[in-house]
Structure I
Amino acid sequence: MINKVAVIIPTYNRPQYLKKCLSSLEKTFLKKDTLIYIVDDCSTDNETIELIKNFEKSDCFIRRVLKQKNTGVQNSLQTSIDYCFNNGYDYIIILNSDVILNNYFYDMMVYYKELFPNNIISGFNTLTLGDGVNPRHPISYDGEFYVKKKTSGGPCLGLDREIYERYFRNTLIDYQKQRRSAYDTAATKKASDDGCDIICTVPSVVDHIGFDSSMKHNINPDTSVDFKEYVELGNYD
């Protein structure tokens, strides 16, 4: 049973994307008392800082951490996830700051974790061809309302504490020391090799909009194959 959920957003400059991300988060449904943890990696852009300081979400807790030194996204994630699990949160959803969310993002990420409690949940199903021929994150099994993959990028990942401690924490620490990127692909591969598959929601609940990328994916960026921005779900009141 999932009781306390935290949404973690690591940020660093690129306000044009962060603005759209926070705007979509503001509009989507989140359960009351969800923690939204925004951790900024010492951005030099004033607009980014103002977006973080001014962000509000009704009935949610907002934690804003503005780091005074740039130490990398892996450090931002490790420290924020450790904080959440050490303060009673039992499910963490990591969001890149260059995604937009749809209106049923929260429901899907929680529902799929309850359906697949021993797996990593991804809200982002991409079949972008990494080398022009093969998908970066190919589907290993098609379950119609979900797909299984052996690896996943990090635009939207749902983790419990056991999965984080087993597959993600040491990867984040090692990648900090080595100043490497793509911790997400490495950690999810480690998990899937151990039998912990990545379950992608179908349809995707986020889409990637940040084509100005440090991953050099600008020419061939990861985008969702099935994202729908809005679906009529009824009244939450």
Structure II
Amino acid sequence: MILPLYGAIASFAPLTVLWAIQRRTRDAATADAAWATLVAAGSIVAAWTTEGDPARRVLVGSLAAIWALRLAWYLLADRVFSPRGEDGRYRALREKWGPHADRNFLALYLAQGLFAAIFVLPVTAAMRGGPLDAWAALGALIWVVAVGGEWIADRQLAAFRADASNRGQVCQQGLWKYSRHPNYFFEWLHWFSYVAIGHAVMLLFLFRLTGIPYTERQALASRGDAYRIYQRTTSAFLPWPPRPDPGAVL
């Protein structure tokens, strides 16, 4: 617990710099990419310093770092350098907070260091063990499925958004036909690669804090009835065949 806490404290300086930059750009999307980058950095440091079988530490640290860096790169491309401007979640917070926005965004940025430390804990715990075994192989297999699914979902959504004819429409292609948030589902599944605490904490964040609630509110604001129909017919999380619209006129 001490090492992730030190990492969180060390992250406050660069996070404050990013917060200062967003005061000028009026775009807080760097907070998301910063969180993922800090998870990658924490996982790498843990692999060097944690007790446990070296091969196990290298495997777990590499899997966690690759997952986090892929996510960070995607967030940079999709949100930080996107021509669409600031993510709708942060625009809504900026309007809601009004004159207190700068203060609250500073707290939000600094919190990314604490959140990253929390998510490095299950990674560190998974490193503390003996030589690689069948359970480690199963964890690696889950990781491949989860990261592959998350990558596919991100690519499908990016391709949908890149088509100008889809502007204002709801993506229901590929994995998005079976889940309104397949990327979040596979992100959650990824934590089964480590230990039980990881997926439980991630599920809490995705369902109640930073993931699905904000995303769905923004989608309803921008897509209206089309997204309400999508909510009625498509699973929110677990990929599942679409169901008939109960509100449709027969």
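None of the figures in this text is laboratory data; all of them are computed from the coordinates on show. Just so it is clear, the structure is predicted and the values come from calculations on it, not from any experiment. Cβ atoms are built from the backbone, for glycine too; each structure is taken alone.
Each of the structures I, II was assessed by Kirkwood radius over Cα pairs in Å; the largest value belongs to II.
When helix-only ellipticity at 222 nm (-39500 (n - 2.57) for each DSSP H run of 4 or more, over all residues; to 500) is computed across structures I, II, the figure -9000 traces back to I. Out of I, II, which structure matches 0.50 when FRET efficiency 1/(1 + (r/R0)^6) of positions 58 and 82 (r between Cβ atoms, R0 = 35 Å, to 0.05) is calculated? Answer by label: II. Among candidates I, II, the computation of distance in nm of label points 7 Å out along Cα→Cβ at positions 50 and 138 that gave 4.8 used structure I. With respect to Kirkwood radius over Cα pairs in Å, for residues 146-185 alone, the largest value across structures I, II is given by I.
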